[in-house]
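In structure tokens below, several structures.
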Structure P
Amino acid sequence: MTLPSEGSLLRIFIGESDRHAGMLLYEWIVRRAREHGLAGATVLRGVEGFGARSRVRTAKILDLSTDLPIVVEIVDTLEKIDTFLPVIDGAISDGMATVERVQIRFYRSGKN
């Protein structure tokens, strides 16, 4: 797959324990992204954060949360991101999604 030099970054902010269709939500999103042919997805686990409800979630030993912040990042063309957003919109009951323009410097599989 080849990507143009200009693309879009979709960031999805959810909780670690959020679920959809019997799966962890971040796993469900990654699988849907792959099924829809997006270039790739990465899940990042935050050590601390808060969202719309202002409830702080932290990984500190004394205050260990079982619902740490999760960010799913997906980079592809704006058209493919825009097509994918309605697929995940109904699955996210508590969270946020942002889209921003990015410059893609390279996209390689590592295969010769």
Structure Q
Amino acid sequence: MKKSDIKFQIELDENNLPKAIQWDASDKESHGMESTKSISVNVWDNLNHATLRIDLWTEEMSVVEMKRFYIDILGGMAQTVLNSTGDEYFSEEMKELCDRLVKHVNEENKRNS
């Protein structure tokens, strides 16, 4: 059986806020730690039937990037829901939400430019 390791290194400032985030995975194409501005990890807790979340970002992550990041996450989850459950309605609702959010962010960017 194949196994893969995923590793995160978080450098914190004096207020315990992320200053730098790096990650590595044993089966990614490039080798060694890579920098990123944000991570979002979700784990299903079987014991408590709840989702545990870790959401971290550095101060270099702009608001626009953060919004794009979460739209991308939602879109990916919509496809995962379709692949794993076959529930087209659920998946389409998530995709439509993504479309509305993209429109909102684009309009917001136009107003702020």
Structure R
Amino acid sequence: MGLLDNNMDILPLNSIAQLLCTKLRTLKMYEEKGLLPPKEEQGNKKLYSINDVKLIAFTHYLASVKKINANGIAYILDMLHNNMDEQHRSEFLSIVESKMEKLSSIDVADVELL
């Protein structure tokens, strides 16, 4: 067993917003559009795993950097889940993550409308 369980739901959405240097409202908008992984409320919060954060970061990248609308993002996420096994999806998201690390916060425009 590894030191970290990347599937354990531990992070609230406001913490993820801080990690991504975006507004909580932006992530709530993604959630309303069905672009975030579905989660049950635990107490009064929805918690997300590290693997979920990778998908949320990818969603935010598509919206804010690539300027893809909600329907396009939903299509891309659907393709990821239906056409890639867990290993390939993880490898793909790692590649995207390395590209996102090279972006400055200036390159990423906060999205209020999709």
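Taken together, the values in this text are just the output of simple stated rules run on the coordinates, not laboratory data. Every value quoted in this text rests on a predicted model; they were computed, and no experiment measured them. Cβ atoms are built from the backbone, for glycine too; each structure is taken alone.
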From P, Q, R, which structure was relative contact order in percent (Cα under 8 Å, 6 or more apart) = 43 calculated on? P
With mean count of other Cβ atoms within 10 Å over residues 45-52 coming out at 17.6, pick the structure among P, Q, R it was computed from. R
